[in-house]
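Presented below are the structures under discussion, each in the form of structure tokens.
Coordinate-derived values only; no laboratory data. Source: prediction; values computed, not measured. Cβ atoms are built from the backbone, for glycine too; each structure is taken alone.
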Structure I
Amino acid sequence: MIFKNDELKLLWNFYIYLLFWTFSLMIQPYTYIYFRELGFTFTQIASFTSAMMISLFIFEVPTGIVADLYGRKKSVFIGLLITGVAPIIISLSNNYFIILISYIFIGLGITFISGAEDALIVDNLKFHKREDLIKEYYIKMSSFMGLGTVVAFLIGSLIVKMYGIKPLWYIWGGGYLFSAILLLFIKEFGFVPHSDKSSYFKKIISPVKSSFNFIRSNKTFLNYLIGSTILTVMFVQRDLWNIFLTENGVPQSSLSIIAAITSIFIIFLPWLSKSVLSIKRALIFTTILRVLILISALFINNSTVMLGVILFIILASLSSFESPLTSTFIQSQIDSKNRATIGSVMSMMYSVVGAVAGLFIGLVTDFIGIRYSIALFSIFGVISIIFYSRMSYSSHKEAKYEILRCPIR
């Protein structure tokens, strides 16, 4: 069976929510191109992303604590509303500072969602004593998102070809706002708020201190976190590929078709993770593959651009293979009481690196060009591999969920 016993009964509304949310992603292949057409430099475009990342850094922990104190559903709902309005404002302006501020609000909205969304789902399943469905959810989450994005990107290709890129901003905002409406019909179970609400300072310090203590004490988790944080540089830099491909002869409207093909792989790749017996080896393998693909940019030109397209599809699909493994591993390590806070601390670390990396990548790209910039930043993948190779069995709840069958080594 595709679905396990009672899986649809407990998770169907989350799957529908994810399916519709993915329609907002059709702008993804075009953001850098859109801003380049408005006349912004790579550094200016990178500053939008960096502003969002800084916003993530500032608000990630406080909004995570809000979710732990007052409810994950409320937190996600607020985040969807904020993140839905901001793209619509971007579409109505070509002013640098208005766009910059809008990206700051996008970052704020994301912080209300990150950590809280996973915590809402995991706690609902734990409340119904169905921890065995956690990994199933993460596998099917990637598949449902892949299915939704296939349709979204194909529609996006037609929209860009007929009307240009701008309408996609309205669809992005609308997708988040509609997702907020769907969220209202999802019930929240298993949420137990922190009892101590005596002072705001204590609300922040206590959960954050507990989170950092956990990260420090779990060496395997710490090495994973450092490795994945460094790898953030490669994810930020990946956005350059869409411009790189168009500069080598790929039509703009074809970027959505490429993204749709990528989404087809995203549907099926998570299922392959079921047979993976080692998270450590899987992460090292996929990171080596990323490094080789980035270096290959040195050899891509108009005559070999189809090879570049194939390599980009592989590059963009790898995360969907990793996600069920890493998400299950992460959630297996974290207590329910601080689940959203620890998730927010992790996102905060990714945000700091992403903000600095974004500006640095923009400056380097303006100076040496896209081709050499893509190849240069492959070095960060090598550094990530070093930390992944240090992962070993942890003495801290190494298999909290029975469904975790992915040993570290």
Structure II
Amino acid sequence: MKSFLLLLLLLPAFLFSQPVVSINGRSILVNDSVYIIRGVCYNPVDIGDDRYDPLDFSHIDQDIQLMSEAKINTIRTYVPITNEAVLDKFAAAGIKIIIGFPNYDDTFQFPDINHGTYLNYINTYKNHDAILLWELGNEYNYHPEWFNNNINTWYTILNNAATAIHNADPNHPVSTAHGEVPASAVLNLCPAVDVWGMNVYRWDDPSGAITQFAARSTKPCYFSESGADRYNKNLAQENQQEQATGNLTIWNNIKGKLDQCSGITYFSFVDEWWKGGNNNVQDVTGFSMSIPYDSYANEEWWGIVDIERNKSLAYDALKAAFTEHALGIPDNPVLQKSFLVPNPATDKTTLNLPKPLNESIELNISDIHGNILVSEMKEVQGNQIEILLDHYQLAAGVYLVSINGISLQSNSLLVKQ
């Protein structure tokens, strides 16, 4: 009897704890609060494996720790995560998942639209805390050959599947990942799609896609893919700084339009060695594309962490940008909003100001929890402040640098590697 009573007491709490994801105008809401996606695409494939092998979750605890540290709140998958323990780990960390379904899974491992098994998955996990969106397809508009050379066949499948999902689960919106900005005709063919993901690669500024989409639809959109790889074909070598600069510039170019765009899932979290050549080595194969800063997409070098989970400069850059957003730090007149410094920082670090000053300012350096670690007065003459970081003995991490003067108050983020 005691066990029976305990079950009755716990059951309502479990039922009412499930988050409701909804749409209001151009916004995605989680429990009635606007949700901005600070995300990465996540497709972990082990060294030597290919896409026909099961996904590799052997690093899941480390991956989640790295994501949480970087204030990543969302991952986007290309196939459903069928391991419930993995879903539970993401939910426990407060990381939401955009679950992707293929139309036809030729690996015969995952639920798909063609066989109707996507609905079985949705009915099983529609009350799981980790779910943000159900997403159908990935840039299928580039592949009419998959639909007997009639791409409208895909749009019919997409709209019908979205309608079926609404009937099965009213508490999670349906999205799709479209290659570039969908045309008005496509939007009209798919009224059941609630959120439009856009895979957009326009050098380091995809923000024009937001304006284009807003002119065609009043629904929410987000960047389901964008970013930069870290191999420079022209130099024939890895270039982490270019990837960091490209990804950070993309964020800075879209963050002012987050009232019209629900965020981004960068491509991607971890390198994938199966994309070309030998699956046991990191190849440099790819193709020409508008990717910063060599106009070439190196397929196996997109991760912000490498396949051994070593952080790149791009990881540090996105950690700084996402931390700034998560802390709610407002935009202010500082040109250099986020900057990276090595560890040890042997040279003076220069913070650029938007205008020349000739006054005393108070310089404060705080941790991400707001605890002031350094506070000092400095005389400034000009439009730069030089700070000698190793003098302050700061450990590697993310810090908030605040400047308070008579004519300027500003904040910026500093990442010491």
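For which of the structures I, II does the calculation of FRET efficiency 1/(1 + (r/R0)^6) of positions 106 and 386 (r between Cβ atoms, R0 = 41 Å, to 0.05) return 0.10?
II
If relative contact order in percent (Cα under 8 Å, 6 or more apart) comes out at 30 when worked out from the coordinates, which of I, II was used?
Checking each candidate, the match is I.
Where is mean count of other Cβ atoms within 10 Å over residues 298-305 largest, in which of I, II?
II
Among the shown structures I, II, from which was the value 1.05 of Cα Rg over 2.2 N^0.38 Å calculated?
Checking each candidate, the match is II.
Which one of I, II has mean count of other Cβ atoms within 10 Å over residues 50-57, as calculated from the coordinates, equal to 14.6?
II
Which structure, out of I, II, was helix-only ellipticity at 222 nm (-39500 (n - 2.57) for each DSSP H run of 4 or more, over all residues; to 500) calculated from, if the result is -7500?
The read-out comes from structure II.
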